[in-house]
Structure P
């Protein structure tokens, strides 16, 4: 039995650029102005690793206190500018199709509760769906912990899992977990970047993935 493990932001929910703006504003408020494109290249990492990586872009080292403060402020700004969450094209239909056809799936995200709750609600994800967030694991992407925790809760082996993500960090974490990965262009990375990182297939968005599930061999 195959299973799909989905990233959340940029894969199922259109929130990547809201996160970019929120991080940019948080850094600017802390006196560390940074170009948005530098932030975008790091979206998908865990908050702490992300903050340190972005700070390196401008030649700074962060203290633990600064990192925690930036993460907290990013969360506040994100909740402020994104009171509503919009599923990416085909995301709701994709999850509904998987459920109706008894294809196992779960969600593994670097986001945390309660920040992700509105996104899950917008997708119609209930308590019957396995959801692994950053607060459950020790390390987030590009470490494999999120995907491995989700796989274990689904009760399948890594070899039976496809990770679906929009960032090179998803693809790297999937490789480290021993799973095949599928890339989506809906988070802003290019097809060549996702393929070079190791994606088995790349599709435009969840809608195109829905039409190509037979290519992955997940349907009987």
Structure Q
């Protein structure tokens, strides 16, 4: 451990003040980045989480050292971590397109609470280094994430005459390197002929134009229509 922090690892008034101010500063720095990106949990939320976790850690230490009560620091920390999980869950949402948003904010909020715990127990090195790494991940690593090519997912609505026609489409998709993530089939009757409908969810590896796939599917015998939706 760094010797420069040895004088403030105790639980006197100066040490408590420094811990609270440090927790405040770390939460503020992390929260500013989240607020700048207009995330659900922003500036004030991160400050309160970091500050609250630090207070909880110091309270446990105070009960054990000064009140001479059988306080278990690990149980207090576990309670804080559990509570942070409930708070973070409130930032996670599922969009209409079944995409999950808010996971990074929830994870950052949870980790900010752990930073507060570290600072509250006098583990300044872990708290400060943790804050630096959180900021690094939420800023620089975000640019790296944007450069990652994700497999695009799209859906094609089909109409066809025979059930075997769908097998041709599925075989074509697999031969084209497409992964079928979901398949919904319905049937109805029009003009005395049995016409089937299907909705296929596809995931491509690499860059691909969904409309080109739909056009190729329309050229398969027995297919009435194929549209990207």
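Values in this text are rule-based calculations from the coordinates and carry no lab data. Please read all numbers here as calculations on a predicted model, not as lab measurements. Cβ atoms are built from the backbone, for glycine too; each structure is taken alone.
What the table shows:
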| read-out | value |
| --- | --- |
| Among P, Q, which structure scores highest (criterion: FRET efficiency 1/(1 + (r/R0)^6) of positions 13 and 61 (r between Cβ atoms, R0 = 35 Å, to 0.05)) | Q |
| Parent structure of the calculated result 0.97, given that Cα Rg over 2.2 N^0.38 Å is the read-out and P, Q the choices | P |
| Which of P, Q yields 0.85 [FRET efficiency 1/(1 + (r/R0)^6) of positions 37 and 197 (r between Cβ atoms, R0 = 25 Å, to 0.05), calculated] | P |
| Structures P, Q, by volume of the Cα convex hull per residue in Å³, for residues 93-204 alone: label with the highest value | Q |
| Which of P, Q yields 2.1 [distance in nm of label points 7 Å out along Cα→Cβ at positions 5 and 141, calculated] | Q |
| Label whose coordinates, when helix-only ellipticity at 222 nm (-39500 (n - 2.57) for each DSSP H run of 4 or more, over all residues; to 500) is calculated, return -19000 (choices P, Q) | Q |
| Mean projected area of the Cα convex hull in nm², for residues 117-164 alone derived as 3.9 - corresponding label from P, Q | P |
| Structures P, Q, by mean count of other Cβ atoms within 10 Å over residues 29-36: label with the highest value | Q |
| For relative contact order in percent (Cα under 8 Å, 6 or more apart) computed as 26, the structure of P, Q it came from | P |
